[in-house]
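See the structures that follow.
Computed from the coordinates by the stated procedures, all read-outs in this text should not be read as laboratory data. Nothing here was measured: the structure is a model prediction, and the numbers come from that model.
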Structure I
Amino acid sequence: MRIFWRLRQFVRGVAAHVEAAEMLVVARALPKAALCRFCSIPLDGQRHSLNVFYSLQSAGWHDPDLAAAALLHDAGKVAGDAAGIFLNPWLRGPLVLLSVLSPRKMDQLAVDNPAAGWRYLLYIHREHPAIGAAWAKEDGCSELTCWLIANHQATISGRPTNRQEELLALLQWADSRN
């Protein structure tokens with residue numbers, strides 16, 4: 001069933017668009033440098049991030065750190081762009097399927113070297129939370145926003161015990177819905 005959901009997500013990504021009014025929402029939620037970072041995300045990634053943001057807003061969560069994390073949580077996925085290796089929807093779909101069906105194989109194939117081509121994309125896919133958190137820090141985001149981005153794919157066990165964990169659980173909930 002999860003595979004069909006991922007296929008639906010792929011189709012939605014290929015047809016993604018972002019309205020100009022939505023970019024104004026993003027501009028109000030992020031520091032200027034982080035807004036530039038958001039703009040570097042491919043359109044399908046922007047749409048996904050906005051959908052995560054809107055899911056949180058619709059559920060009544062208007063925390064500024066959570067909002068910024070929702071918009072930037074996948075920004076690290078563009079790390080390959082500087083090396084000319086772009087993680088587009090045609091590649092992202094198979095990468096996500098590989099990570100779901102055989103995470104151990106993905107870890108074996110991932111290489112932290114842009115010269116490794118598609119194997120570098122596996123590394124980026126796996127490490128994008130840490131990459132994105134480092135960039136968010138450079139871009140002037142709060143410590144909490146950076147922590148949320150860095151941990152957005154971490155496994156949570158039990159109920160949240162503090163505000164930080166509660167916001168992380170909310171981010172993960174919204175991300176999993178979109």
Structure II
Amino acid sequence: MFLIAGLGNPGQEYQKTRHNIGFMVLDELASTEGFSFEENRPFKAHIAKINLHGQSVLLLKPQTYMNLSGQAVVAAANFYKIPPQNILVICDDLSLEVGTLRLRQKGSSGGQKGLENIITLLGTDNCMRLRLGIGPKPDFIDAKNYVLGKFPSGQEEVLNSTISKACKTLEKFLKEGFISAQQFANTK
């Protein structure tokens with residue numbers, strides 16, 4: 001079984017913000033594939049347990065706020081006995097330009113607080129991550145205000161194509177494996 005976690009913040013005020021791009025990807029996948037998320041209080045998350053492209057997958061949107069995302073991911077992983085190497089985290093990345101995707105098998109958090117919390121609570125950085133670019137951040141805006149800001153209307157087209165490419169990356173990952181998905185995601 002795979003656990004795919006899309007990171008974001010719960011609540012109306014955070015919808016469509018840069019930090020919630022992980023939620024946006026899973027919402028698009030749900031819309032395309034015809035499933036819905038249910039609240040799971042013990043995991044502090046919204047989940048969908050589905051069979052997708054021949055794979056058993058637990059999709060998870062933590063409801064803990066970004067910086068505590070690891071609580072939901074680890075609770076679900078422990079319950080379903082999903083090893084870290086079968087966890088894929090979808091998150092925003094300030095250092096990547098909008099429209100850029102990067103899929104990696106393991107590594108540091110790169111300063112992304114939700115991913116950092118997941119790595120800390122898992123006790124390993126051996127979990128996959130699909131980073132979606134939300135930068136570059138203008139120098140005159142602090143990082144917190146930038147990530148909690150909404151995408152400008154001028155970026156709507158690139159945002160939609162980025163979310164679509166992220167969904168196709170997940171499809172390739174489940175159908176063809178990590179290498180194929182990585183080659184697809186990491187090409188401009």
Structure III
Amino acid sequence: MKNIVILISGAGSNMAAIVRTAERDRWRERLGARVAAVVSNKADAQGLALARAEGIATAVVPHGDFASREDFDAALVQTIDAHEPALVVLAGFMRILTPGFVARYAGRLINVHPSLLPAFPGLHTHRRAIEAGCKVAGLTVHHVTVDLDHGPILAQAAVPVMADDTEASLARRVLAHEHRVYPRAIADWLAETN
């Protein structure tokens with residue numbers, strides 16, 4: 001069985017979309033895969049309750065409890081590795097990971113970023129797209145590398161920027177696309193690694 005460990009920091013809407021898609025599309029039977037655990041760096045992350053309600057193991061590794069990023073990542077690795085992951089999925093996990101962490105899961109660590117990379121890596125992507133006068137924004141599912149938001153691209157989707165868009169309205173529309181594209185990209189990765 002290919003275990004998927006999902007890392008979150010907040011509401012967990014992408015995590016919930018992945019879990020729903022895995023159930024609906026019968027990943028366990030078709031792809032030999034399951035969401036084995038959801039891990040957060042925040043004890044109050046709403047997504048943890050969603051995962052528990054689905055019967056998925058959860059854990060919290062509070063980043064504030066550690067003196068350095070390296071110490072935090074070492075503890076995070078222990079928690080993740082307890083679930084023997086085939087794939088580690090970042091779904092709104094708001095921590096920059098150390099090179100050692102990224103290297104440990106190289107080729108099996110993926111993220112979704114709310115822009116059409118290589119445009120607008122980092123934060124405030126929707127505001128930056130609007131300010132730049134972009135007619136199209138979107139999202140990118142990519143492998144995580146040590147270069148922030150620059151890993152090999154697995155999937156992208158374009159979302160039009162409307163004349164009256166605000167940062168919040170564009171973010172909502174992009175997120176709705178993430179909920180469809182991210183699970184599909186994960187399923188494609190799983191199918192290719194069979």
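Given that semi-axes √(5λ) of the Cα gyration tensor in Å, for residues 18-57 alone, derived from a single structure, equals 22, 9, 7, which label among I, II, III identifies that structure?
Corresponding structure: III.
If Cα extents along the principal axes in Å, for residues 74-153 alone is calculated from each of I, II, III, which structure is the one that comes out at 34, 26, 21? Intermediate results must be reported in sequence, preceding the final value.
Details: I: 34, 26, 21; II: 43, 22, 20; III: 46, 19, 18.
Value 34, 26, 21 for Cα extents along the principal axes in Å, for residues 74-153 alone corresponds to I out of I, II, III.
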